[in-house]
Structure 1
Amino acid sequence: MKLLVYGTLKEGEHANNLLGKDAEMLDAFYTLEGYKMYKSGYPMVVPVNEGEDFKVKCELWEVPEEAVFSSVDMYEGHPSLFKRTCIDEDEDIHMYVYNSPIYGQDTEILPEAVGMW
């Protein structure tokens, strides 16, 4: 399974080991169109609204499915806080998308240039 990651799941970050020892990075600078990233203590990726043009930079990994379904799902709070979503069925690419309303004045949209959290 391919998994797009950002934040603490990226290479060198403290939760990257949850991807499993057999995980392999396929692309360190994958650009995902049609999504935007918010920041409010931790990154949150959500689909764009109609008419918006945002991109998010992520890392693309090949991961063993058992790693995702157990440790990463628990870490990301799937399916309540973040929901593991298939964003490209042809390529079988999944990502954890924020699954709650975004509130608060301390929440900001990160532009593409900064969108690689």
Structure 2
Amino acid sequence: MDVKRTKVILVGNSTFPRWGGEIKDIPNVAQNMELLKKVFLDTNYFGIPDDPQHFVEIKDEVSQDILLKVKHETKSFLGKDLFDRLIFYYSGHGIPGEDTKLFFASRDTIRSDYEIT
């Protein structure tokens, strides 16, 4: 794997204040993200360069901010043609929807309206 042509995007959501009255926070998301970062950056494993062009972390953001950041990191930046591999990792709640779709929950997800939030 050519690490210079690889981009890693880690997305983690640990708090879900609009989940519908239930406390559904996931306190170990930050630890999960930190451990994965170490694995991806460590030259004994992957050796991804530790710079914003190759490695991006998105933590506890609202859905629109996550979508925009991922879009800008994958489709809307000048150096996108320099990469041929994307590793995307999400840590947080997922919500099974209709037609076998899986929705990722973000900080502003409303449990009863997950399809649009």
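What follows is calculated from the coordinates using simple rules that are stated; it is not laboratory data. Just so it is clear, the model here is predicted, and its values are computed rather than measured. Cβ atoms are built from the backbone, for glycine too; each structure is taken alone.
A few notes on this one:
- Test item: distance in nm of label points 7 Å out along Cα→Cβ at positions 36 and 60 calculated as 1.7, pick one of 1, 2: 2
- Source structure (of 1, 2) for helix-only ellipticity at 222 nm (-39500 (n - 2.57) for each DSSP H run of 4 or more, over all residues; to 500), computed value -500: 1
- Source structure (of 1, 2) for mean count of other Cβ atoms within 10 Å over residues 12-19, computed value 18.5: 2
- When relative contact order in percent (Cα under 8 Å, 6 or more apart) is computed for each of 1, 2, the largest belongs to: 2
- For 28, 17, 12 (semi-axes √(5λ) of the Cα gyration tensor in Å, calculated) the corresponding structure among 1, 2: 2
- For 1.28 (Cα Rg over 2.2 N^0.38 Å, for residues 4-43 alone, calculated) the corresponding structure among 1, 2: 1
- Given 1.00 for FRET efficiency 1/(1 + (r/R0)^6) of positions 20 and 84 (r between Cβ atoms, R0 = 30 Å, to 0.05), calculated: source structure among 1, 2: 1
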